[in-house]
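In structure tokens below, several structures.
Just so you know, all these numbers are worked out from the coordinates, no wet-lab data involved. If you're wondering where the values come from, they're calculated on a predicted model, not measured in any experiment.
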Structure 1
Amino acid sequence: MTGPNLSQIKAADATLDQVTLRTPVLPLSATRWDDVLPDCAGVTLKLELFQQAGSFKARGAYLGISQLTDAQRAAGVVAASGGNHALAVSWAARAAGVDALITMPRATDPVRITGCEALGATVQLYDDMVAAFAAMEQAAAAGRVLMHPFDAPHMVLGAATCGLEYCEQAADIDTFVIPIGGGGLVSGMAAAIKQIRPDAQVIGVEPHGADSMARSFEAGSPVRLDRVDTIADSLGAPLALPYSFAVAHAHVDRIVRITDQDMLTAMEIYQKNLSIIAEPACAASLAAIRGPLQDVLAGRQVGIIACGSNIGLPRYQELMQHV
């Protein structure tokens with residue numbers, strides 16, 4: 001399973017053309033970045049946090065809903081998520097005129113709960129993510145279509161359109177550094193990048209406390225973690241799954257791990273330099289090139305991505321007390 005081919009990616013891109021945004025790229029070459037970037041030929045940032053619903057996941061969510069049959073559309077969709085996937089499914093369902101049920105843990109950032117409701121979704125809250133997933137599965141058994149957050153061909157295909165777009169916008173990038181949660185973003189982007197620019201490096205980034213994909217690469221098959229321990233809830237998938245793992249394994253050159261403190265420092269840099277209130281996952285690529293990758297990027301044209309940012313101010317302020 002090596003993922004979508006270039007024709008499929010371009011067809012998906014055409015489907016999304018009128019509904020998602022072509023998010024901007026920004027060369028980080030101004031003086032204010034000189035003391036915070038690694039010694040490399042250049043760094044380009046793709047601002048995917050400006051995407052519909054605040055993250056790259058809007059791409060795949062819309063593709064998945066657009067593929068539903070009439071009967072499935074009438075039944076509606078369901079997703080369990082405490083993060084960007086919940087907002088993306090809520091947005092995509094509204095855009096397609098489909099009813100959405102979102103099951104979430106009570107501890108979810110309130111801005112995400114109200115965001116889903118503002119987009120017209122019905123939100124049900126449960127004690128924890130295990131209970132939220134159980135409720136999702138019950139709703140799917142009763143007839144709703146389950147929208148998986150990452151291990152689904154439409155989610156990987158949506159992420160691939162982001163990779164296609166990035167390659168079209170920045171022709172000189174030879175090293176792409178991409179965050180990993182469940183693996184949908186890195187697998188899709190890598191599948192596109194390697195078909196368009198075969199000699200480019202694709203490097204994945206995971207928190208030490210949620211490194212299921214890195215461990216899966218080491219094991220040669222999908223691995224489940226005993227526990228997840230990171231501030232980056234959007235990167236906190238407890239396991240890798242077959243499809244996204246296989247696509248990532250086929251196209252990603254290596255994976256590096258970062259600390260929560262690396263992400264907090266990168267969040268502070270985004271706030272100071274771009275006035276962006278970034279969630280931890282949004283800052284992961286920047287954290288990686290400043291941390292574990294800083295000594296191996298000399299002479300490289302590096303592309304990083306701010307993959308999404310749905311975080312309430314109280315949660316952001318709480319995290320930034322630890323910088």
Structure 2
Amino acid sequence: MIPCYRYGSVLPTAVRSVLDQPGVDVRVLVIDDASGDGSAEVARDLAEADSRVEVLEHRENKGHIATYNEGLLDWAKADYSVLLSADDALTPGALRRATALLDAHPEVGFAYGRPLHWDGSMPLPYARTQGNGWTIYDGTSWLRRRFAVADGCITSPEVVVRTQLQQSVGGYDPELRHTGDIEMWMRMALHADVGYLRGVDQAYYRVHGNNMSAAYYASGVADLRQRLAAYTALLRRADKLLPEQGEWDRKVRRVLARDALRRAGRAYDKGQVDEHPVDELVEFAREATGDLTSLPEWHTLKFRQWLGQRRASALRPLVLTAAARRVRRELRVKRWERSGV
């Protein structure tokens with residue numbers, strides 16, 4: 001399923017990368033989300049050239065999440081499904097490798113490999129297609145790792161999903177415009193194991209200034225808030241499926257708070273405090289985990305603030321981190337001495 005909004009110029013590459021997959025039977029649905037720039041005409045030409053391609057055209061723009069869900073939940077009928085953005089592409093043999101894993105392991109709900117970042121230039125860069133086998137992760141163990149690092153490990157085009165599971169757990173959450181994919185993969189892992197294809201590149205992920213995630217990453221705080229929203233949404237849906245919910249919630253909040261404080265500290269290292277939302281990052285960290293004094297990044301940041309922007313940017317972050325750790329140890333000793341512990 002290929003959603004397309006004003007990507008007619010690169011759509012043929014995405015479609016061709018699917019149609020040329022060896023060893024699998026494929027159908028392709030291109031949904032043009034009211035592009036209005038000729039992209040729909042490109043899609044229709046592709047459908048006329050190959051009967052495996054269908055085109056659906058929106059009269060009004062519905063947005064990316066509604067478009068994703070329309071294809072994944074309403075149209076998909078085969079055993080396995082892939083959501084491929086119109087500006088991305090599959091690597092040779094990606095579908096055969098993933099479906100071989102899924103065929104061999106019916107307990108696995110989705111399989112993924114490494115995405116190869118790509119700038120859109122042609123020809124497509126070299127991709128590794130000879131793998132080193134696969135690894136099957138227990139769904140709960142894979143989830144525990146996601147909460148431990150508080151970040152997704154999947155971009156999207158490198159994933160092949162068991163359609164029955166996809167339609168059972170539902171699609172993208174419209175409230176999570178930036179991190180709906182992270183939450184959806186985790187939701188699947190509540191109900192199935194996860195397969196990873198080792199040593200292969202499964203898809204080309206095109207990186208450019210118009211990526212929908214770019215604005216979130218640029219602001220910093222918005223990215224962190226959306227990531228936290230994905231994890232809290234998953235915990236709400238998990239209900240009694242995760243007996244360690246409280247601990248997982250505390251862990252992910254702590255990790256995100258530390259991330260926020262590191263970002264704030266880097267603003268001092270770069271001499272760009274006025275260009276970065278330092279106060280907002282600190283406020284997010286406080287909202288996420290409450291007491292900041294137990295976080296080493298908080299003491300590192302306070303040390304940078306004591307130095308001031310000009311002196312902090314003149315010193316290497318490694319030196320600052322080591323110095324801040326010494327300050328933190330000294331503060332801890334003083335607290336112990338006062339408390340008598």
Structure 3
Amino acid sequence: MDVADIHILSAGTALPDLPVDNATLARHFGMGTIWEQWIDAFVGTRTRHLAVDLGTGEVHYSLADLGEIAARQALGRAGLDPIDIDVIVLNTATPDQLMPTTANTIADRLGINNIPTFQIQSGCSGAVQAIELGRLLLASGHRTALVIGGDLCARFFDAKTDLNSLPPGELVNMVLFGDGAGAVVLSTDPTPGSAVLRSVFSRFTGLGRAPGQALEWFGPNDARDRPFAVEDYKAIEKYVPAMAADVLEELLDDLGWEPGDLTHLMPPQLSGKMTETIMKRLGDSPAREISCVAETGNTGNGLPYLQLARALAEMGPGDRAVGIAIESSKWIGSGYALERL
């Protein structure tokens with residue numbers, strides 16, 4: 001089955017609680033206004049949503065909670081019931097448990113049974129990987145796929161940490177990330193106003209290259225003398241904009257589209273400042289930029305769904321959009337193109 005036969009019927013999103021702004025973070029960690037200004041100037045994230053109460057440390061939401069909310073919203077917007085779904089794919093770097101999978105937990109909550117379910121362990125490119133897998137499963141004979149993704153990073157950070165003692169590479173993680181999830185419904189059957197998935201791909205390109213990001217899993221016998229999250233921001237600044245430009249060029253070339261044919265462009269979303277750098281590298285385009293990281297924080301696997309939901313709400317008949325996601329953990333370039341019927 002050709003890629004053009006797969007349709008995105010709808011998207012749903014879920015963000016926990018009220019947004020937490022930089023002033024609130026600065027007050028909580030006792031860092032003062034200079035730190036708040038540093039976040040604005042060098043990170044570019046104004047707010048983020050957290051599944052954890054900073055004051056008490058209580059976890060208010062699980063990934064399954066947010067994934068279920070996003071999935072039900074997507075199903076409702078598509079005019080479908082859970083029983084209409086015949087395959088589920090979930091992508092995340094932060095599952096609630098190693099077993100059972102969060103994909104199966106959400107399926108159980110939705111009342112879905114006797115269908116294939118898949119969970120992809122992934123980073124920022126995970127949404128595109130999951131959509132690509134969903135497309136392949138539909139092309140193999142399934143009819144309707146529910147694709148879900150998200151991350152909860154806040155539960156891995158200690159809200160009582162003395163930030164004055166952290167090196168910059170760890171300090172920035174405390175302000176960069178947010179929690180959130182999203183979902184899309186893919187189908188072989190078009191509906192009025194659905195978007196055709198014209199192209200989608202993800203590709204590992206990190207042979208021989210050191211990771212740009214690492215998230216650790218600590219077992220009971222680990223010494224735990226290393227941080228949970230590590231980012232090589234110099235490498236990310238060097239490689240991500242160029243990789244994003246390569247993905248855009250490949251998508252346009254494969255489809256025979258020109259940059260001027262795009263009405264919406266969804267760039268990779270590490271931070272507000274990085275998005276500005278990436279957009280400059282992507283060049284001049286009349287396409288409307290769809291970005292949300294400055295308001296939501298970096299929600300990892302959830303961010304492309306948040307962008308896609310915004311794009312679908314705006315796109316009219318004949319509009320064309322491209323979404324790009326770059327994973328720095330071991331360097332994956334991914335992207336997709338869609339057109340509104």
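Of the structures labelled 1, 2, 3, one was used to calculate volume of the Cα convex hull per residue in Å³, for residues 54-109 alone, giving 103. Name it.
On the way: 1: 65; 2: 112; 3: 103.
Checking each candidate, the match is 3.
Suppose you compute semi-axes √(5λ) of the Cα gyration tensor in Å, for residues 118-301 alone for every structure in 1, 2, 3: which one lands on 28, 20, 17?
Working: 1: 28, 20, 17; 2: 29, 24, 15; 3: 32, 22, 16.
This figure was derived from 1.
When relative contact order in percent (Cα under 8 Å, 6 or more apart) is compared over structures 1, 2, 3, which one is greatest? Before the final figure, lay out each step's value.
Details: 1: 22; 2: 16; 3: 26.
Result for relative contact order in percent (Cα under 8 Å, 6 or more apart) over 1, 2, 3: largest is 3.
As an exercise: helix-only ellipticity at 222 nm (-39500 (n - 2.57) for each DSSP H run of 4 or more, over all residues; to 500), calculated from one structure in 1, 2, 3, equals -15000. Which structure is it?
Details: 1: -13000; 2: -15000; 3: -9500.
Source structure for this number: 2.
When percent of Cα pairs over 26 Å apart is computed for each of 1, 2, 3, which one produces 42? Can you show the working numbers first?
On the way: 1: 42; 2: 56; 3: 46.
Corresponding structure: 1.
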